[in-house]
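> So, here come the structures, one by one.
Only the coordinates and a few stated rules stand behind these numbers; no lab work does. Values in this document were obtained by computation on a predicted structure and should not be read as measured data. Cβ atoms are built from the backbone, for glycine too; each structure is taken alone.
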Structure 1
Amino acid sequence: MGDNLARKILKGHLVEGELVPGREIAIRIDQTLLQDATGTMAMLEFMATGIPRVKVGLATQYVDHNLLQTDNKNADDHVFLATAAQRFGVYLSKPGNGVSHQVHLERFGVPGTTLLGADSHTPTAAGMGQLAIGAGGLDVALAMAGYPFYLTCPKIWGVKLTGRLQPWVSGKDVILEMLRRHTVKGGVGKIIEYYGPGVATLSATDRATIGNMGAELGATTTVFPSDENTRAFLEAQGRGEIWRELTADPDAGYDEYDEIDLSQVVPLIARPSSPDNVVPVSEIEGLKVDQVIVGSSVNSSFRDLMTVCRILERRRIAPGLAFHINPGSRQVLENVVAHGGFMMLLLAGGQVHQPGCLGCIGMGQAPGTNQVSLRTFPRNFPGRSGTKEDRVYLCSPETAAAAGVFGVVTDPRKLSELLPWPEVKNPDRYLVDDSGIQVPPEDGRSVEIVTGPNIVPFPEFPALPDQLDVEVIIKVGDNVSTDTIMPAGNKVLPFRSNIPAISKFVFEQADPEFALRAAEKGDGAVVGGDNYGQGSSREHAALAPRYLGIRVKIAKSFARIHRSNLINFGILPLVFKDPADYDRIKQGDRITIPGVRELTLNGVTEIPIRVNGAEIVTLLHASERERRELVAGGLLNSVKEENHG
């Protein structure tokens with residue numbers, strides 16, 4: 001049996017281990033990606049290694065999240081990142097140049113290479129045939145320092161695509177169909193590889209949309225072949241020389257299979273407040289819409305935005321509805337302008353914003369109380385928009401534009417009663433302007449790194465003690481996201497480089513007293529349900545609780561990136577051996593773990609814990625390397641011990 005594409009790329013980058021699902025492997029990283037919400041801390045972590053210049057083929061830093069400058073904090077962080085990038089050899093995409101995923105696809109992605117990004121939506125680069133994985137900032141910082149990336153070898157899930165999408169249906173509907181079928185846990189421990197004749201009907205940017213939201217399935221990453229459509233996109237970007245064909249072998253096999261007939265996919269929409277709460281748009285037609293936002297992290301390409309422009313051409317946005325457009329990049333905006341789309345949006349009454357993440361991370365654009373907001377974003381977790389008890393729906397640009405025209409949720413196929421289907425294709429040649437990208441000097445040793453008052457050094461954490469005696473500070477349910485653990489938004493994000501300050505917001509939505517209670521109790525524990533820590537790659541959801549004294553988290557199961565982040569910062573990620581034991585623990589209970597240091601170091605899987613005098617068995621699934629990190633008190637401590645050992 002031949003190799004699938006994911007296995008080929010993994011095999012070509014394998015540094016340690018065997019490609020056996022469930023076993024730990026290490027792979028060589030070719031490119032790294034940081035954005036400013038994660039990059040400030042990751043850059044501090046890289047600096048803590050003492051390495052004078054990045055040792056990865058290409059390192060990039062994007063300023064696309066913390067764009068609102070309501071005081072000095074974000075502006076200071078931007079200067080810090082700009083000067084640090086010059087010092088250490090990192091390409092910097094300046095504020096307003098665009099969202100990391102879109103810009104990287106346009107200007108830096110290379111088929112067949114590996115990309116590690118401190119953003120869970122890094123797999124957008126699947127549209128380039130790149131194996132792109134989201135991770136915590138510390139993992140990315142170490143990749144920048146030349147270390148391999150460790151992960152549990154995933155299964156390869158082959159999804160065969162046949163047929164062709166019908167008019168008014170697009171790539172967003174394909175990934176919503178995957179979420180409808182498989183839920184936010186369906187991709188955990190897997191790489192999704194799309195293959196089959198239907199792949200050739202999807203553009204590079206349609207594939208990027210599908211890859212981006214593979215993160216919502218919990219997948220390690222997504223990969224598409226590099227074919228003629230990939231070459232067309234690279235040629236249009238003036239980068240055709242880097243193209244190479246990459247496909248699975250004709251007789252390739254997969255660990256799991258699924259199949260989608262693209263011709264049968266219908267317009268879909270995810271209802272509040274989870275990306276997998278998916279139904280056909282026709283099922284909720286007529287619901288009044290107050291706000292629409294197109295763009296940001298996903299569906300912000302030229303095709304997506306120009307499709308909306310053509311639908312709104314010579315029309316007006318429905319009364320009482322706010323219609324926002326967040327271009328994915330300056331390049332996208334320039335090309336939309338060149339094709340006349342900008343005036344179509346303005347004359348229709350649309351509000352065009354600077355290229356950036358913006359409302360996708362809760363940085364402005366929050367809806368009003370009880371308002372319905374339709375967004376082409378990847379996530380609609382509760383409160384992520386910045387409004388408590390928000391009503392956020394996820395949809396395609398076509399469905400978003402239909403709501404803009406009619407003022408209510410409408411199946412976009414009904415637009416055919418007003419206009420012909422605007423079959424928008426990506427340009428044969430994009431207007432390219434790289435003036436928003438700062439190229440690092442060949443030698444940056446003379447560059448002074450500017451640190452404002454909001455840049456606080458990385459905290460030091462003690463090693464794992466012989467015994468843990470902790471109180472359960474909070475108990476939460478299933479599918480708790482990193483947005484719930486560590487909120488985003490314009491109030492919190494500016495403190496990303498200041499752990500003492502940002503720690504005050506941990507679990508703010510679920511329990512406003514959590515941070516104060518955790519700090520008062522000293523060492524503490526958190527108890528959670530299934531898929532604890534889903535969503536964003538933000539390492540602050542582990543780092544800030546660790547700063548508050550959380551030493552152990554016990555859950556029915558953990559999301560991949562969050563579990564890795566917990567280990568990176570010395571928090572024990574224990575799993576209930578019997579999920580029913582979850583019900584035996586409540587907030588305020590005292591948990592004792594005798595001999596925890598020795599048990600961890602000696603490779604013991606079953607870790608007994610004592611709760612109010614009774615014993616519960618938990619499991620520590622961790623490699624020998626991860627156990628050394630836990631005992632040391634975190635990955636950075638472990639690296640320092642190795643370097644000085």
Structure 2
Amino acid sequence: MRERQLRIRRVLLLGGFALAGLAVLGRAFQLQALEGDRWAERAAEQQRERDPLPARRGTIYDRDSVPLALSHESFRVSVAPRELRDRKATASRLREALGLSRSQADRATSTRRGWVVLAGRYTVQQREQLGEQRGVYFERELERFYPQGQVAREIIGVVSRDGRALGGIEQQFDASLRGQPGYSILRRDARGRAKRAISLPVVPPRDGADVYLTIDLDLQEIADAALRSAVRTTGASGGDLVLLDPRTGEVLAAVSRRSGGEGLAAITEPYEPGSTLKPFLAASLLARGRVTPRDSVFGENGRWQTAERTITDSHAAGWMSLADVIRESSNIGIVKFTSRLRPGEEYEYLRDFGFGTPTGVEFPAEANGRLRRPADWSRLSSGSLAMGYELSVTPLQIAAAYGALANGGVLMQPHLLREVRNEGRVLQSVEPRALRRVVPQETADRITEMLVSVVEDGTATHASLQTFRVAGKTGTARRTGAGGRYEAGSYTSSFAGYFPADDPQLVIFVKIDQPRGEYYGGLTAAPVTRETLQGILAAHTSALDGRSLLATRLPAQLPGSPRKAAAATPRSDPEGTYVFLMDDSAPAVRAAARRRSVAVPELAGLSIRDATRRVHAAGLRVRLQGGGSVQRSDPVAGVQRVEGDTVLLVGSGR
């Protein structure tokens with residue numbers, strides 16, 4: 001009995017083994033014969049990994065194809081020592097091409113390690129010098145590089161380390177600049193280790209497009225240096241400076257400075273403009289025929305008490321024409337004259353000059369400003385608007401509106417973009433666009449003459465150039481603080497105008513925030529205008545038409561003739577470069593002792609263009625003699641000079 005049971009158990013056990021064997025054979029047949037291809041593909045998939053290949057981000061250029069932002073290519077280098085054919089030769093190449101020490105090269109090629117990543121990043125030239133070698137692998141990396149340093153960075157924006165565009169042109173045109181990344185397939189062994197030797201390129205990256213701006217780097221550098229100096233010398237909390245071509249709407253330079261802040265506030269931060277708004281009300285009155293040259297209003301001797309409020313001027317005046325009101329920046333006069341316009345008319349002209357709506361410039365987060373409809377006005381609003389209050393504007397909007405006056409009454413759309421190109425093809429191009437005619441040519445011409453008188457014998461004499469007529473207007477506005485209330489002793493000082501007045505090529509707007517001490521626009525912003533224009537005239541910039549400038553240049557004054565207040569005396573050299581030596585009686589010269597002392601930079605061997613930029617960046621002016629590269633400078637490098645002094649650059653060619 002017992003023996004029979006053992007036999008049954010043996011049979012069952014053998015049967016179980018047989019069935020298990022058959023099951024294994026069946027499953028093996030299923031995996032190998034029926035599902036072999038599917039599982040082989042899955043196994044291969046587990047041993048493959050996508051290795052991203054970054055695309056080169058497009059370059060941002062100025063109007064003359066000077067790079068403002070570009071992608072700097074570098075390489076990480078890795079070594080698989082066991083794959084090397086000749087370890088000694090490879091170690092020698094690593095020392096020669098990458099500058100490794102003998103011990104570093106020996107460690108990198110030692111077979112005791114399977115994979116070695118060399119520290120640091122290496123240049124394209126070093127990668128080419130090392131060449132293609134079995135067992136040496138390269139990983140391409142692209143970093144954003146700004147060759148002009150901090151100049152124009154508020155316009156350009158930045159790109160973070162993880163590739164995100166933050167602000168400025170980088171963000172505005174990110175879709176065009178960033179390109180399309182590619183990838184290669186990286187295979188791994190059964191243990192999951194990467195086998196770089198068989199990395200296969202699959203989808204190559206497509207590099208980003210290049211963006212060409214309207215910005216002129218020379219003008220941007222001059223504007224940047226002028227604004228930095230003004231903010232420092234006035235103790236201001238910040239400021240803005242905008243240069244615009246009134247004929248095309250091209251933004252030639254835009255600078256913003258804020259204590260502890262970044263970004264282009266000239267486009268993103270509105271403010272109350274004060275008296276720089278008065279010319280637009282004057283233009284409205286003339287265009288509507290509400291004022292004749294014979295009309296005048298009484299200035300109330302500088303203080304006008306009405307039932308609602310008291311309006312004051314900084315000076316006492318009697319009867320004034322509209323031209324007198326603009327020249328002397330009379331609040332009382334402009335309020336009285338503007339009362340001849342209906343609220344709807346006043347609103348219409350301010351709107352048509354571009355206030356209350358974005359300009360459409362190619363820049364992220366542009367501010368609209370504020371201009372309320374007449375239905376929302378109080379009884380005081382019309383007069384407040386005439387004085388530049390109860391509305392807010394951006395510096396760019398003010399510059400564009402003055403551009404309309406300079407352009408014969410036609411408002412052009414401001415723009416920062418010229419072209420987007422990729423591999424020689426123009427993908428996008430911006431042409432000058434006239435938005436509308438705001439006032440007739442005759443009205444614009446009459447306002448221009450009023451603005452010239454402001455600079456020649458009005459509130460903006462510190463902006464005058466004896467060589468050219470400048471048209472412009474000063475502004476001084478109270479600033480609001482927390483709770484929307486005006487702060488005592490806190491002001492915004494500004495100047496807006498165009499140059500030369502007889503054939504305008506350049507609109508300039510300067511704003512100084514919270515200057516300490518003197519705060520009137522004529523004493524703070526107007527001198528910055530003159531300094532900027534002098535630097536531009538000495539820079540040989542392509543943004544200005546030299547022939548047209550010569551046609552509008554004023555004749556030299558006769559000996560003994562009276563000087564205009566704070567005027568400049570021109571001298572010219574045979575190359576046509578104008579150098580301005582300030583009259584000793586001018587306040588700018590009297591203030592020179594308060595300016596900082598700077599050393600003349602090393603310039604020998606630099607191109608005239610690069611040397612000029614370096615001199616301007618130091619806060620000095622330039623006079624040129626000859627061309628080509630700089631042979632010498634006078635004073636020589638290292639000599640201390642005061643900001644605003646002139647350096648002679650002698651070129652190697654004629």
Structure 3
Amino acid sequence: MCGIAGILTFTRNKPPERAELAAMIARLHHRGPDGTGILIDGAIGLAHTRLSIIDLAGGQQPIHNENATVQVVFNGEIFNYVELRQELIARGHQFYTQTDTEVIVHLYEEYGERFVDHLNGQFAIALWDTQQKCLVLARDRTGIRPLCYTEAAGRLIFASEAKALFALPDVRRAIDVQALAETCTYWSPLVPRSAFEGVSSLPPGHVMVIADGVRRMHCYWDWTFPDAADAGVSQNRTEADYAAELQELLIDSVRLQLRADVPVGAYLSGGLDSSIVTTIVRNFSDTPLRTFSLTFDDAEFDESAYQKELVDYLGTEHTSIRCTRADIAAAFPRTILHTEAPIVRTAPAPLMMLSGHVREAGYKVVLTGEGADEVFGGYDLFKEAKIRRFWARSPNSTSRPRILERLYPYLKNSPMTGRAFTQAFFRDGMEHVDQPFFAHIPRWTTTRRISQFFSGDVRTAIGNWDPYDAITATLPREMSRWKPMARDQYIEAHTLMTGYLLCSQGDRVSMANSIEGRYPFLDHRLIEFANRLPPQLKLHGLTEKYLLKKSVRGLLPESIRTRTKQPYRAPDSQSFFNDGKSVEYVAELMSASKISSAGYFDAGATAKLFEKCRAGRVIGFSDNMAFVAILSTMLLHEQFILGHDMSAIVQPSANVVVST
């Protein structure tokens with residue numbers, strides 16, 4: 001795991017300079033504190049900062065082929081590099097390192113731009129072909145590793161994070177208000193948009209090629225599903241057959257992702273997904289099992305009882321990190337420095353704290369259970385959509401919507417507590433039942449209420465933007481032929497998962513502390529297998545992840561295997577107040593003068609929200625998300641646009657680690 005940066009000059013007027021590349025890569029030191037490398041070859045400059053995980057002594061980048069005509073810098077891991085290396089040696093290629101990176105240059109020699117088809121991994125790649133004078137940028141299939149770019153002064157400038165782009169004076173700094181509107185709907189901007197004007201994100205599963213000043217991009221992989229007519233249960237396969245194949249794929253995915261020349265740990269939330277990963281590590285590998293988890297004072301968010309049950313069951317060496325509301329407030333400025341985007345929940349902050357303690361324990365790599373819900377249908381969103389579609393077939397029914405009351409048992413202030421409110425809430429958007437975004441309307445409607453706090457200037461800039469039209473424009477044509485749940489999964493994977501979970505709640509907060517997160521459930525072989533499954537093997541009635549649970553029967557305690565999904569969450573607006581008093585930096589950033597000066601939000605409306613939160617009168621999602629969105633946007637503005645370092649203005653509490 002590493003950070004990469006580079007400059008490609010389209011004219012001869014301003015070739016890349018070593019000092020520029022050094023400045024860019026210095027901004028990414030947290031991604032790779034173990035060494036740096038720089039290459040300048042005429043119009044191209046490549047830079048790399050290394051987190052050494054494989055071939056600790058010999059993996060310095062850039063890495064090249066036998067005659068140095070292909071050069072690469074790379075962020076991520078190629079998990080099947082052992083097998084690829086053997087194949088490439090058999091074809092006559094010569095290797096000078098033991099690193100996974102080197103297979104990339106030799107695969108490019110063999111297959112050109114299609115080299116990515118052979119990779120099983122998580123990656124952002126910048127490859128320079130010295131003979132063709134061609135730059136190739138590539139990103140992994142699901143967008144685990146980031147890669148952003150911009151154009152300035154006749155040059156293409158790219159890096160793992162936007163902060164490296166801003167190391168160059170030619171790159172303009174401004175928050176994109178359209179991206180803000182998208183974040184306050186989908187929880188993140190739609191790719192290729194980023195939070196900053198003029199800065200784009202290379203879409204997951206895409207390759208960009210730049211030659212002779214011309215850019216072209218193609219998609220080499222995407223989530224796809226069978227046509228509805230072909231999505232039934234195979235007559236030749238039983239549930240047991242599917243479950244056995246799934247277990248085999250899971251074991252192999254975990255086995256591959258354990259490859260490292262450093263110790264590998266695992267996150268353990270107490271939920272099904274991380275429990276499966278840790279149990280496979282224990283039962284099907286020789287890797288010592290070391291686990292880490294978060295606990296909360298608030299019972300609504302805490303899963304420590306389930307964590308302890310599994311720790312005792314597995315006998316793992318375990319560390320739990322106790323996170324208080326004050327810790328979240330203290331960590332939040334630094335969190336936004338690394339998310340590089342507004343967020344609507346505080347959940348990334350505790351995860352950043354957790355990765356810090358993993359690093360202190362001497363680990364660089366952790367496995368996580370992220371991705372299982374998108375791949376196997378684990379979220380309440382899928383249940384909601386199934387019930388609402390059932391309701392839509394008889395919209396005047398009074399009994400059908402009552403099924404919704406079975407959802408969200410883990411929420412202290414659940415929207416299901418009042419029958420009239422529940423039915424009114426989920427009836428909204430029922431006229432769109434045939435649209436691909438139907439399942440997401442309740443969440444997007446709730447989140448979009450943040451827009452009532454936008455300033456007049458932002459409202460004018462956004463104009464008559466329609467979130468349904470915007471998302472529809474990004475969807476594949478063949479989607480109309482898929483089963484409804486397949487459409488739901490596709491949109492979830494391309495919005496919440498890639499834009500928020502793998503970014504703000506994944507790569508950015510783990511790499512803030514030089515920790516590489518690995519995601520066995522996002523092995524593309526698992527995704528392709530799951531996408532071919534009949535929907536009823538994912539959501540069976542209202543039982544989520546049905547086949548996944550069946551595949552691990554006997555491996556986990558039944559209380560863990562059969563428990564209802566409880567999403568990871570953390571205290572939101574209440575984290576920034578104590579006995580009616582606000583944390584100092586929060587009061588300053590949300591003051592009328594600061595809000596007005598920044599220009600994104602209405603000062604009067606923000607003041608009323610602030611007072612409501614201070615008085616402890618916020619109980620719903622909308623106000624909580626609005627508060628966090630406004631605060632995170634203001635932190636983004638202060639740190640990236642104004643250049644004020646706020647990452648260490650408050651220190652987390654000291655005694656937060658409990659080991660067992």
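> Looking at structures 1, 2, 3, which one was distance in nm of label points 7 Å out along Cα→Cβ at positions 534 and 622 calculated from, given that it came out as 1.7?
Details: 1: 2.5; 2: 1.7; 3: 4.1.
Source structure for this number: 2.
> By the measure mean projected area of the Cα convex hull in nm², for residues 454-501 alone, tell me the structure among 1, 2, 3 with the highest figure.
For this comparison of mean projected area of the Cα convex hull in nm², for residues 454-501 alone, the top structure is 1.
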